[in-house]
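Trainee: Below: a set of structures, written as structure tokens.
Please treat every number below as a calculation from the coordinates, not as lab data. None of the values given here were measured: they were computed from a predicted structure. Cβ atoms are built from the backbone, for glycine too; each structure is taken alone.
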Structure I
């Protein structure tokens, strides 16, 4: 009986560790997009600036408006399976603030620590009225996928949110 109990405890410790070994990347939490990362030059009388730097992430452009996200959890497996749960992805400015903009989104996993980056997209899913969405898809990934970055993008390709890497 004692040997069986010890063996069961051994299996309980080993298998959870091996189950997480199939994960390429995990993301917990999200960052909404602010389209402009900085401005340069003297401010114009109307409050605008003559030059702005767009918030481009690994070659992907931002949209024209701020987006916020309340929560994001994602897991990318080595075989390319991706699951993403997003909460509250909504416009953070403009006349439609607090609404979903009738958007659909996809998850994009970007591989590569330096250009050229490779982008790997899931299929599109519509945002719920409250900005919630769920993606469960299979990506075609290179081996290896170095420095994975997760972006949530619209059909036009602009990024709305980014996943925060979970470091175990």
Structure II
């Protein structure tokens, strides 16, 4: 409802801003997807998402990983099985709670995540370098405001964040 009232108040300005944001979303999604090419098929997109979450969380209960990805526990189990077999994740249990499954990145798993992050950083730096310095500063400031407006954690976890 909030976005529709915004559209009514400043229709032309907001429509243009939304179109630009849609374009930026396509570009950033493209960067994210293309970055997995550097892994040469080592993992699938869902598997990489799990690796990235584990890189953010550190050692975590499988239920935490499932919640962060918005997936069922059985899906996490299947993903983890494949990643354990590939040597990118280790499975364990909490001391005193053997029924609690924990997941942790291995050194090769961390290496994959770092390789993708480095490629993304290089690609984004290449794009920014095509802008004059004063425009880069403006883009940075505007995007920082968008990050703040989205709210803490938006895009990191699957939980729905409602702006205040």
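Trainee: So helix-only ellipticity at 222 nm (-39500 (n - 2.57) for each DSSP H run of 4 or more, over all residues; to 500), computed for just one structure, reads -4000; which one of I, II is that?
Mentor: I
Trainee: On to the next question. One of I, II was used to compute mean count of other Cβ atoms within 10 Å over residues 104-111, and the result was 21.9. Which label is that?
Mentor: I
Trainee: If percent of Cα pairs over 22 Å apart computes to 50, which of I, II did it come from?
Mentor: Matching structure: I.
Trainee: Follow-up. For mean count of other Cβ atoms within 10 Å over residues 24-31, which of I, II scores largest?
Mentor: Largest calculated value belongs to I.
Trainee: Thinking of I, II, which structure, once distance in nm of label points 7 Å out along Cα→Cβ at positions 88 and 112 is computed, gives back 3.5?
Mentor: Here the read-out was taken from I.
Trainee: When you work out distance in nm of label points 7 Å out along Cα→Cβ at positions 48 and 128 for each of the structures I, II, which one comes out largest?
Mentor: Structure I comes out on top.
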